[in-house]
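What follows is a set of structures to go through.
Just so you know, all these numbers are worked out from the coordinates, no wet-lab data involved. All values reported here derive from a predicted model rather than from experimental measurement. Cβ atoms are built from the backbone, for glycine too; each structure is taken alone.
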Structure I
Amino acid sequence: MKKGLIVLIVLGILAFIIYDWSVGFNNTAVEHEANAKTAWSNVESSYQRRNDLIGNLVKTVQGAADFEKGTLTDVIEARSKATSINIDANNLTPDKMAAFQQAQSGMAGALSKLMVVVERYPELKANQNFLELQAQLEGTENRINVARDRFNEKVNIYDIHTTKFPGKLLAGIFGFEEMARYKADAGASDNPDVDFDFK
C-alpha cells in the first residue's frame with residue numbers, strides 16, 4: 001500500500017513537472033512568436049512609408065518639363081509591384097519572403113535609376129519639395145534596415161527557443177515551426193548607391 005502511494009506521488013510530481021515545463025515552453029514560444037510578428041509588421045510599415053514617399057516623389061518629378069517618361073514608368077511599375085505583395089505575419093514562408101524581397105529590390109533599383117536621371121534636371125535639384133522628399137527617403141531607408149535587423153533578431157530568439165533541445169520535442173506538438181528570416185539580396189554587399197546629396 002505504501003509503495004503504491006509513493007509511486008502515485010512520484011508520478012504526480014513528474015506529471016506536474018512535465019505540465020509546468022510544457023506550459024512554460026508554450027507561453028514563452030507564443031510570446032517570442034508574437035514579438036517576431038510585430039517586428040514583421042514594423043518592416044512592412046517601413047516599406048509602406050517608402051512607397052508613400054515615392055508616390056509623392058513621382059508627382060513632383062512629373063512636373064519637370066520633358067522628364068524621361070521611361071524612368072518614371074519603371075518607378076511607377078516597381079512601386080505597384082512592391083505594394084502588391086503583402087505577407088500575412090502568420091505565414092512567413094521562405095518563398096513568400098523571397099517574393100517580397102525581390103519586389104522591394106526592384107523598387108530600390110528603379111528608385112536608384114530615378115535619382116541618377118534627376119542629376120540632369122537642375123530645376124528638380126533646386127526644388128524644395130523634392131529635396132525634402134529625398135531627405136525623408138534617406139531616413140526611411142535607414143528605418144527599413146533597422147526594422148529588418150530587429151525582425152531577424154526576434155525571429156532568432158523564437159527559433160532558438162523552438163529548436164533547442166528539449167523544447168524541440170514540444171514545438172512540433174504545439175505547432176511551432178521555424179520562421180523565415182529576412183535575407184540579404186544577392187549582391188547586397190554591392191548596394192546601389194542612391195546619392196541624395198546633390199551639389
Structure II
Amino acid sequence: MINAIIFDLDSCLSAADEPGQELFAPSFAAIKGANKGSHASQVLEQAFAEMWRLPFDCVAQKYNFTPAMLTAGWEQLARLEVTTPMHGYGDLDSLADLPAQLFLVTSGFRLLQNSKIRALGIAPFFAAIHLDAIDESGHRGKQKLFEDIIRAGQLQPHQVLIVGDNHDSEIAAGVRLGLRTVQTLRPGAPRSPLATHHIQTLHELRPLLA
C-alpha cells in the first residue's frame with residue numbers, strides 16, 4: 001500500500017512556462033550579452049529551450065557556459081518571481097482525492113519556486129514542501145530530500161511513490177532508492193524507460209496506488 005506520494009512541480013503539476021515566455025526574457029538577454037561570441041546563436045537557443053525544463057545550473061554545465069554567462073543568467077534568475085495567478089495543468093483537483101500523504105519536492109531558485117507554489121495555491125494539498133534551492137549553499141539534490149522524507153516518516157520503499165516528468169532527476173533518483181516511479185507525460189516530456197508507470201494526467205494516478 002502506498003502511504004506517501006512525492007511530487008515534482010515543473011512540468012508535472014504545472015507547465016514551467018505557464019507564467020509566460022517573457023518571464024525568462026531578461027535572463028536570456030543577460031546571457032546573450034555576456035556571451036561575447038563563445039556560443040553560436042542556435043546553441044544558445046537550444047540551451048534556452050532546455051531552461052524551461054531543467055535547472056539552470058544543469059543547463060549551464062551541459063552547454064559549457066562561460067563564467068560571465070553563468071553569472072549574468074544567475075543574477076537575473078535569482079530575483080525572478082511570479083506575481084500572477086497560475087492554474088496548473090487542469091487536473092490538480094485530483095490531489096485532494098489521493099489516499100496518502102503528499103509531499104512536494106522541487107529544485108530551482110528559491111524565490112521563483114516559492115512564487116509558483118503560491119500562485120498555484122497548492123500548499124494545502126501537501127504534508128510538507130521541500131525546496132532544493134540551487135541559489136543557496138549546501139543544496140542537496142532531490143535524492144537526499146527523498147531520503148529525508150522516507151526517514152522522517154519511517155517508511156519502507158514499497159510505501160512510497162515518486163511522481164514527476166524528468167528521467168534524469170526525480171525518476172532516476174527514485175529508481176536508485178528502489179521506489180516505484182510514475183512519469184507524467186506532459187507536453188514535451190521525453191518518455192523515460194526507467195519509470196515504473198507512465199500517465200498522461202493525474203486522474204490516472206489513483207488506480208496505481210493499490
**OP:** For distance in nm of label points 7 Å out along Cα→Cβ at positions 128 and 160, the calculated result is 5.0, so let me know which of I, II that is.
**Re:** I
Original post:
For which of the structures I, II does the calculation of helix-only ellipticity at 222 nm (-39500 (n - 2.57) for each DSSP H run of 4 or more, over all residues; to 500) return -9000?
Top reply: II
**OP:** Of the structures I, II, report the one carrying the highest value of distance in nm of label points 7 Å out along Cα→Cβ at positions 56 and 184.
**Re:** I
Original post:
Can you tell which of I, II yields 32 when relative contact order in percent (Cα under 8 Å, 6 or more apart) is derived from it?
Top reply: I
Subject >> Structures I, II, by mean count of other Cβ atoms within 10 Å over residues 32-39: label with the highest value >> reply: I
Subject >> With Cα Rg over 2.2 N^0.38 Å, for residues 64-119 alone derived as 1.37, matching label from I, II >> reply: I
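Can you spot which of I, II the value 0.60 was calculated from, given it is FRET efficiency 1/(1 + (r/R0)^6) of positions 144 and 176 (r between Cβ atoms, R0 = 30 Å, to 0.05)?
Of the structures listed, the value fits I.
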Original post:
I, II: which one has mean projected area of the Cα convex hull in nm², as calculated, at 11.3?
Top reply: II
Subject >> When distance in nm of label points 7 Å out along Cα→Cβ at positions 16 and 168 is computed for each of I, II, the largest belongs to >> reply: I
